[in-house]
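K.L.:
Following this line, the structures themselves.
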Structure I
Amino acid sequence: MKPLPIIDPAASDAAASIDRACRDVGFFAVPLPPGLRSTRDALIEAATEFFSLPAEEKSLVSMAVGGSAWRGWFPLEGELTSGVPDRKEGYYFGAELPPDSRPMHGPNIWPTRPPSLQPLATEWMSAMAELGQSVLSLMAIGLGRPANYFATGLTADPTPLFRIFRYPPHPTGDTSTWGVGEHTDYGLLTLLATDGTPGLEVKLNGEWIPAPADADLVICNLGDMLDRLTGGRYRSTPHRARNHDGHDRYSLPFFFDPGWNAAVDPLHFDDDWMPPADARERWDRSNLRDISGTYGEWLGAKVSKVFPDLARDVY
C-alpha cells in the first residue's frame, strides 16, 4: 500500500495532485508553513501545561460550563466514538461569538492558566482557516469549479471547530480500545497538526495504513459533507488513532465545515463516474445521499452522540 501523498499547495500541479488524492485516498498531507512551526510548538507547550493541572482546576472550564456552545475541557474517556469511550483528553474551541441560542455557537471559555493558551489558540484557528480556504480552492479547481467556489458558497460563513487532544500512552497489551475509534469526520475538510508522535491510521481497501508522523506536515482529510457534495468521488475515509509510544501524543485537529444554515446539495457532473467498490458501503452503514436539512442539523445530531450526557442537559 502506497503511503499518503505529500503535496505542496504552491506547486503548479497542486490542484491535479489534490484531486487525485481526494478520489483515491481521501487523505493527503501539506507542509506546515514554516512561520507557524513556532506557534505549533508554543500551543502544544501551553496545552501540556493546561492538561497537567489538577482536574478540579480544569473543571472550571469544562464543557458543562460551556453549555450549548459546546466549548471547553473534557476528561480522559469523556468523549465517545460509536458509543465507546475514547482514551483521550481534550479541549473544544470554536469561532469567538456572542451568546447565541443555537447549539455550538457562542463564546469560548478560557482557563486562567496558562494565559498564553487563548492568544495561541486564536492565532492557530485563524491560520488554519486561511489554509483551509486555500486547500478548498484547489479542490474546487479539481472539481471543475471556479477557485472561489467554496469561499463564496459553503464556507463564505463557515463553521470552524478546533480541538486540542492529549492521547496518553495506551495500556500495554490493550488491543480492544482506541485513542479514538474508527470514524469519519462530519464536515468538509480537516486540517490536523501533531507533535510528530505516530498513532493515526487510515483505512484503505480494508487495510489500515499509518499516516505520516511528521510535526512539520498538516494531514488533510475529507469529511462526510465533501463526500456527499461530490457523490462519493471525493472520499470521506475512515480513520482511527492509538498512541503506542511511551509519552503523550498531542494532536491539533481543525475542522473547516460548511455554514451552519447551509444545505449541502450534491453537485452535477457530466460523466457516469462510479465510486470504487471499497467506498460504496460506509463503516457506519449510513447513506450520505439520504441526508436532508442544514449542516447545523446534521452536525448537532452527530455531536449529540459524542457527548450524550451534555446533549441531554443542553437540548
Structure II
Amino acid sequence: MNKKQNSAKSLKFALFGNTYQPKKSAAVQQLLSLLEQKGAEVFIDQEFYTFLTTSLHLDVKAQGLISDNDFDVDIVISMGGDGTFLKAASRVSNKEIPIVGINMGRLGFLADISPDEIENMVCDLYDGNYGVEKRSVLHTRFINSTTGEEIPCKTYPYALNDIAILKHDSSSMISIRTLIDDSFLTTYQADGIVIATPTGSTAYSLSVGGPILEPMSRTIGLTPVAPHSLNVRPVVLRDDSNIQMNVTSRSHNYLVAIDGRSASYPEDTELHISKANYSVLVIKRQGQSFYQTLREKMMWGADNRD
C-alpha cells in the first residue's frame, strides 16, 4: 500500500526509543533537528524523554509527552532495535498509525532504517515517498480448562512477532496437545513451541529452525523448541486458523512469552491463538524489498573466509 502525504502539511510524530543506548545521542539530535526544521509536532514517550534530558543531557523540544496509550499522531518513529519497535507497536495497538523503525542496534528486520539514512527518511515521509505494509498480529486467549472461564492475560495478549510456550528453566520437557480448527494435529514433547507471524519468522522462530515466511504471506508458523522426536518438523498454517493448545508439565506450570513478555501459567490454562482483528502498519521506503533486507541481514553470499 503506497502512502502520499502533502509536503506542506504539518505532521504529528510520536517518538519512542531505547533507553539503554547512550552512545546514539547524535542520531536522536539529528532526527529532532530535522523534524523541527520541517515544522513537525513531536510527542515523546515520557520514559524516553527522561532518558534524553537526564541521562544524555539533551535540550529536547516537544509539543507533549506520552505517558500512556492515549495519543493521536500521523506517524510513530521507533529508535532502537526490533524490541523497541515491538514495544512501540503494542502502544499503538489498533490505532492504525504507521510505524517506522530506525535501527540503533545490530540486526533489525522491523527497525531497518540505518542512522545514516535519517535525513533521507524524513524527506521521504514528507514527500510521500514510502509504502505501508499491513502486518498480521496474533491474539492469545487464556481459558481455564476446568471451568471454561476466560483468564486475564498477565502481560499483553497481542503479538506482532511470536508467542512462545516454554518450560521453566529447571523443568523437564513439556507436552503440548495441539488442535488446529478443532482437528487434532499432534502432542509435542519438547522444551516448547514458537507460534510466529510472518513478521516474527525471522526472530525466535528462525533461531530454533523455523521457516522464513514472506511478511505478507498470510501464514502462521509452528516450530517446536528442542523436540524429543527428530521426525517432528515445523508446520505452516493459514493465518485464519484457530489454534488450541493444552500443556502438561511435571512442574504443573509453564511459561508463555508474547513478543518477549513472559509470565507463568498453571497447566490447566488452555491457550486459544488466532489472528487479531487489526494489523500493524509498517512503513517501508520505496525500493526497499524484504529479500534485499533478508540477504543483507543474513549475509547471504558473503565470503567471510580469511
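Just so you know, all these numbers are worked out from the coordinates, no wet-lab data involved. Because the structure is predicted, anything quoted here is derived from the model rather than measured. Cβ atoms are built from the backbone, for glycine too; each structure is taken alone.
K.L.:
Using FRET efficiency 1/(1 + (r/R0)^6) of positions 40 and 136 (r between Cβ atoms, R0 = 35 Å, to 0.05) as the calculated read-out, with 0.95 as its value, let me know the right label among I, II. Mind showing how you got there, number by number?
P.N.:
Numbers: I: 0.95; II: 0.70.
Clearly, the read-out refers to I.
K.L.:
On to the next question. 43 is what came out when percent of Cα pairs over 28 Å apart was calculated for one structure; which of I, II is it?
P.N.:
Details: I: 36; II: 43.
Answer by label: II.
K.L.:
OK, next. Given 2.0 as the derived value for distance in nm of label points 7 Å out along Cα→Cβ at positions 64 and 112, which of the supplied structures I, II does it correspond to?
P.N.:
I
K.L.:
Identify the structure, out of I, II, from whose coordinates helix-only ellipticity at 222 nm (-39500 (n - 2.57) for each DSSP H run of 4 or more, over all residues; to 500) was calculated to give -8000. Provide the component values of the computation, followed by the final result.
P.N.:
Numbers: I: -8000; II: -4500.
This value belongs to structure I.
K.L.:
A further question on this structure: Which structure, out of I, II, was mean count of other Cβ atoms within 10 Å over residues 168-175 derived from, given a value of 14.2?
P.N.:
Numbers: I: 11.4; II: 14.2.
It traces back to II.
K.L.:
Here mean count of other Cβ atoms within 10 Å over residues 96-103 was calculated and came to 11.9; which of the structures I, II was it taken from? Can you show the working numbers first?
P.N.:
On the way: I: 11.9; II: 22.8.
The value was obtained from structure I.
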